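Structures given as structure tokens follow.
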Structure I
Amino acid sequence: MGLINSFRESRRNADASISLYIAAVEHARSPIFFLDFGVPDSVDGRFDLVIVHVMLLVRRLRQQGKAAADVSQALLNLMFADMDRNLREMGVGDLSVGRQVKKMAKAFYGRAETWEQALDQDIERVTSALAETVYRSVEVPSEPISSLASYVIAADKYLADLSTDTMISGEVEFPVPKPQNSSS
């Protein structure tokens, strides 16, 4: 009976991680991030937005017990497997895919740590952290960066308010991003 329960739990974790990853990727592709928030519409810009959203999910799940930690790990495994698949689709040779994924993993963990430390402080730190990472290759006015920082803080608070059961079931939607100059 233990093996069957373990298989069922593993399947639930995989299903939840797929749902969470799809939610993160789909939301990261929202045109507002590129059009209104000035995130570069490039491989790096898209990668940064995916990892912002995955970091927020992992941040929420990490401290919520074994089931949530298992879903969090399944989510990370799925993200790195997807990176591998995407690199292969872009024509990166088999011999260098592993190095590229390792480089992307290092970028993920470095940025995630930077963003989490900033989230534990204030909006100025979040804005600065995003400027140094997401906007590292472009110059944009401060307003779009502040808008992204406000969104990341709002998404973090939104996820913190969700129940652990909702999170580990994979039933997550992110809040709608709004530019700071938006009147709504």
Structure II
Amino acid sequence: MAFKTLQQEYRYKGKVLNLRVDTVEVQGRVTHWEVVEFKHAVTIVPILDAEHVVLVDQYRYVVRTRLLELPAGTLEPSEDPDEAARRELQEETGYTAREIRKIAEFYTVPGLGTERMHLYFATGLTPGPLHLDADEDLKPVILSRAEIEEAIRQGTLQDAKTLVGLFYYLTLYAGT
């Protein structure tokens, strides 16, 4: 199926996202697509040892609840994703990692937005102080593999990037 973009009109430009409406021709029919342009982002699975991972308990204003999530954040302009992963890990958990290894890249909401998430495993962790942004309300939480599996079964983990990252951890990570 061929999509031909006829026009792009920005309706909003902000610090975190832009909203664009595209006029598109698809199979001879003209339609409109609402597109949310996001910065790309990183998320990190901080692995303490073969059985324990660090997550963050974070209040999310938009959904008005606390969520248990993997540490994550947006890339600064021209920032290398590996460096962003190290920065976000340290800021949100206090840990620094001896090794950061990219595991995957994926789109978070491809039917609506452009955000591409870079997923990392972080190992060889050393604790240190948090460096939270002024608008962040979070605290690190350590979960065992069994607690992660139970949280998934119970449906208490509700953040998509966290579920993706933890499924990779449960599937691929064997303490290597």
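Bear in mind that the values in this text are calculations on the coordinates, not laboratory data. Everything numeric here is computed off the predicted structure, so don't read it as measured data. Cβ atoms are built from the backbone, for glycine too; each structure is taken alone.
If helix-only ellipticity at 222 nm (-39500 (n - 2.57) for each DSSP H run of 4 or more, over all residues; to 500) computes to -25500, which of I, II did it come from?
The read-out comes from structure I.
When mean count of other Cβ atoms within 10 Å over residues 14-21 is calculated, the result is 12.8; to which of the structures I, II does this value belong?
II
Given that P(r) over Cα pairs in 10 Å bins from 0, in percent, derived from a single structure, equals 9, 34, 32, 15, 9, 1, which label among I, II identifies that structure?
II
For relative contact order in percent (Cα under 8 Å, 6 or more apart), find whichever of I, II sits highest and give me its label.
Once relative contact order in percent (Cα under 8 Å, 6 or more apart) is tallied for I, II, the winner is I.
For which of the structures I, II does the calculation of mean projected area of the Cα convex hull in nm², for residues 102-157 alone return 3.8?
Checking each candidate, the match is I.
Among I, II, considering only distance in nm of label points 7 Å out along Cα→Cβ at positions 134 and 150, which has the greatest calculated value?
Going through I, II one by one, distance in nm of label points 7 Å out along Cα→Cβ at positions 134 and 150 peaks for structure II.
Kindly point out which one of I, II the value 23, 20, 12 was derived from, the read-out being semi-axes √(5λ) of the Cα gyration tensor in Å, for residues 30-125 alone.
Among I, II, the structure yielding 23, 20, 12 for semi-axes √(5λ) of the Cα gyration tensor in Å, for residues 30-125 alone is I.
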